[in-house]
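Listed below are the structures to be examined.
Nothing in this text is a laboratory measurement; each read-out follows from the coordinates by a stated rule. All values derive from a computational prediction rather than experimental measurement.
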Structure P
């Protein structure tokens, strides 16, 4: 099956903020990730909040972006995670972190969940399934450490699958 020239999205998974774009007839268009925030909603804080309540880890309520930060500020029981990109390529990638109520989640799963949320937002905006993702990356994840840089790239690719 031939892939369509428009069956992808481009994700800038940033340390502080993220953005997504999809191809249109006129070129690339930013996806309004948080449209309720107007122009500011074209980028979204790179943040995930796991609400401590829930029956199992796979169905735990999660909030993303500004809603994640707001849940934390409002004192909702759970765990806010920011700067997730800094975990890529580190030993923490395979570790679990406490999210409240005696539960934990792997950092790799946190990143995968966030990237999937961005992809789904792009699909909703585009009105079609997107089969591929182009991920932006810094020139170096880790300065002067080629092994950690390669590990970070591999971690990012694994999370995106």
Structure Q
């Protein structure tokens, strides 16, 4: 895909390196259930993520990758996730999030009843410091049964604890 690519289909929208203007235009007509964003710059993220809060009842799949999210964006993302009753799949992958963000997102998802899978692969700044929050999230949500954690710096011991917790939810 080229930079600044936007693709819209019946039920999803895909962005590859969206410009701030593309994000502003997208917000005006967003009515999709699946949103996939790659290479989101911080300025575009600060435009797009707050607007998604108004669509938390319809967004069932959100994928963000290759988009290092600053703490302000994590806060908006957490607001989108808190009390979200539609989201089934969340991916924040490929150099997009660190331990601090994972811990915040896990707290925001604690009472979620719809999330089936959480994809955090390809984030080398996720370490074993995130493991307690991930285990707690799994234990407090009965629907979460799949996690993608390859390409992180979680220790084998941490991964085993997470895997054991997921087995209980299956």
Structure R
């Protein structure tokens, strides 16, 4: 989200491309491409500067072999017109910056702000809870059902659990 915010400060319009494929690391924890797309779109629904699109890589060659196919599909998805639009990629990986620069695109590299990766969050969400973007927290939330008859302290217990 920090990368998106930085892009918004520097550009008139921002496209967030939610990209993934069937069986990717996100899907392995229940965050399908469609769900990630929905959560990001929800986060920026009232943001006039930001548009969100989904890029399904399922039928593309896997990274790093599918760069050109991915790029072609992404440019089509955002209806990019090189004669009328300037395109700058904001990326968090030096490999991505290098590859896109090699292909003639302007890039901005922003290293991780807190040294925390998505892999670290997937492996231990409670440890990195405060770094999980709000729309994604529901994916890592534990749901508890409290049952019992009247006046047995269910409400008090629920409030105590909520504060924990």
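Taking relative contact order in percent (Cα under 8 Å, 6 or more apart) from the coordinates of each of P, Q, R, which one would give 24?
P
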Assign the value 12.3, calculated as mean projected area of the Cα convex hull in nm², to the correct structure from P, Q, R. R
